[in-house]
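Student: In the part that follows, the structures are each spelled out as structure tokens.
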Structure I
Amino acid sequence: MKAYLVTIILLVISNVFMTVAWYGHLKLQSSGISKDWPLFVVILASWGVALLEYCCMIPANRIGYSENGGPFSLFQLKVIQEVISLSVFTILAMFFFSGEKLHWNHVAAFVCLIGAVCFTFLPDK
């Protein structure tokens, strides 16, 4: 499989885990599952999920980085990761947090991010 595709797939998987690690506890709390958990338990559980994120993020960056034979510069990797991160967050938030809605200003922000990706891939000269 092509390095760019492997990188993107690993970044998507990584960001699913990241979003769950960062915001999943809020859903567990609102559903009553972790309502009485002490904060340190919530932090440890999130760290456990974040470990899975790192198991995908680190290989994605290694495979995708141009100095390792990958197709992306360091800045391109970061901008791609941010777009994937916000895309994954938006999808999960809309499905799992019913009170959260996507508004015009969120869409405008995504358009700006797509512009950032385009600018990142323009030639340096």
Structure II
Amino acid sequence: MIEPVANSVNYQLARKLLDASVMRQEAISANIANAETPGYRRLDVSADFSRALKAQFASGSRPAPGALESLRPRLAEDPSVRAVRPDGNSVEIETELMEMSRNRVDHEFLTDLVSRHIKQLKMAISGHAS
């Protein structure tokens, strides 16, 4: 029972998305902190992470257990935004606050999902719910 819980694709996916959510929060914090820095370019989780994750599920079949381990989110400049000020800064505070709110909801959902899987693992080890 332990093996399926620890290696389930849903658990692995939730962990990867949770890692990306934490990293996105770091990016949002940096963006807000640098909203007045001339030339600062908005950061976000690299689109490569999202593309690689989608590719794992594109065939319609579930990836093999452990296939998601090599995927790592990373921060990169957001190429989809243009400078909104003459000094070249591309941060819009309203957008960052909206993204922060959306990311908080995502983080709470993913944390709950990962926690449930860990509780199942604990139950499989101990034999009773704690």
Structure III
Amino acid sequence: MLVFEEKFPSNLKSVIRFLTDFKEKYLESLCESTALRDRIEYVVMEAVDNACDHGNQRDEKKAVTVRCWEEDDFLIFSVRDEGEGFNQRIPDTVPDLSDINGRGLYSIQQFAHSVSFNDRGNMITFTFRTR
């Protein structure tokens, strides 16, 4: 069952508006656990930032689309950008602070139940077990 779908331009004002609305409109009703809500909020924030920054190169003419749906005991999210895609390899260990790539994907993998990418590399899908 679709919970929400939002599309917004890759600019700071739109990202802040989306994240604020996400927290106020959806996050509280998605699950009872405060710890799980915190994990979801962090991962969505990281994925949206990656889509705007790395995928769309902060091009305001390009949009980010975030979808959330429920299946059985899982919340599933997808974040898609309009960029060219990227190498979807997630580092096996915590990237060094001096590394400019990989920290966000690594932390997403640590907090979500599962993580996958489309073939093009411009959409990440992640799940959270709710029960």
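Student: For helix-only ellipticity at 222 nm (-39500 (n - 2.57) for each DSSP H run of 4 or more, over all residues; to 500), the calculated result is -20000, so let me know which of I, II, III that is.
Tutor: Of the structures listed, the value fits II.
Student: Given structures I, II, III, which gives the highest value for relative contact order in percent (Cα under 8 Å, 6 or more apart)?
Tutor: Evaluating relative contact order in percent (Cα under 8 Å, 6 or more apart) on every structure, the highest lands on II.
All of the numbers you see were taken from the coordinates with simple rules; none came from a lab. These numbers were taken from a predicted model, which means no experiment stands behind them.
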